[in-house]
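Got some structures for you, see below.
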Structure I
């Protein structure tokens, strides 16, 4: 996020003062941290990165969606005038939930044997696909996703001054299409839009138990 290619060990953002950035994170979490496969990112380190980006004029506006348990604990010090808008799948104390779990994990007639997505993430992606991203605003999307995500309390943090901007400013391509989201949604059952909360849901921490139970 800081754009430091020397220490990052991988791809970095190459942005400037006019950039509008969208960050989507989906994995495990716990109070005060989110988890990568081999490391953790703590809430204070995330805030330090945002502060650095702000001071270095590496963005104009930034939207961050976090899908993880206790993800609402990641923005305790996000400022209301920092031009950063954060949305989380849950609050600081509750788990997020997986959706389309067995036996609702059918893809082209085949049961995959695991959950196909997370309720919050599926809801915002399906919402983006179902609406015109050039017209729908961040504010409307938040309301829709908060309503549909029935198993955990979706939260918002930071700067709400640009929530009237269209979703396409952050998600999708410059022409308003959302082809990358469509590719992700290829795994979601046909006709499933706005029905994720009616599928079989599991606490994200119990997904492996669901998988093993189905194997038995």
Structure II
């Protein structure tokens, strides 16, 4: 079944706005989720919407946070997201950084009080289109099991790079685990088996059952 992008966008915005999210913030979240689906990253797309709604209802994501952007030095910012949507916090941080990057030649932005923000490359789209190069990274909960171990210790810690290039911009967006955890979450929803190099069970053994996944493999094995 095919659904028009505009229709999906309206649906996402209407759901979030019913939960008190301002229209401009709902638009940012919708654009991020749609970008993920259109890029083939379904694990970070509209499948996440129900989870975000639950977090809004629980209060772990604020519908209308008060973001604070503090310039600590000529090319260093700190952004307090006040527990808002990571998509919104990251987007506003990237927009604030662009003018400073042109002025100073470089800019570093640290963010606190944020939440899950979808594909890291989403926040590089506008800077790269404007002729800038950038890198986005984030920490995550501990879910990756070090090579040869049985218990999770590291986060998946995604990182994205982007810069202008002839023809089309270069964009790399990866997690430091074999795959993104969202792919396991998607397999759980669809009740489908996963490859044995994706996850480990509670005993530290490889598993193909997404519901038994207690940890993930690092992206480069022993290296």
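When helix-only ellipticity at 222 nm (-39500 (n - 2.57) for each DSSP H run of 4 or more, over all residues; to 500) is calculated, the result is -7000; to which of the structures I, II does this value belong?
So the calculation was done on I.
Comparing FRET efficiency 1/(1 + (r/R0)^6) of positions 46 and 110 (r between Cβ atoms, R0 = 41 Å, to 0.05) across I, II, which structure shows the greatest value?
Looking at the calculated values, the largest one is II.
Have a look at I, II and say which one yields 18.3, 53 for Rg and Dmax of the Cα atoms in Å, as calculated.
II
A value of 13 was computed for relative contact order in percent (Cα under 8 Å, 6 or more apart); which of I, II is the source structure?
II
Only the coordinates and a few stated rules stand behind these numbers; no lab work does. Treat the numbers as computed from the prediction; the structure is a model and nothing was measured. Cβ atoms are built from the backbone, for glycine too; each structure is taken alone.
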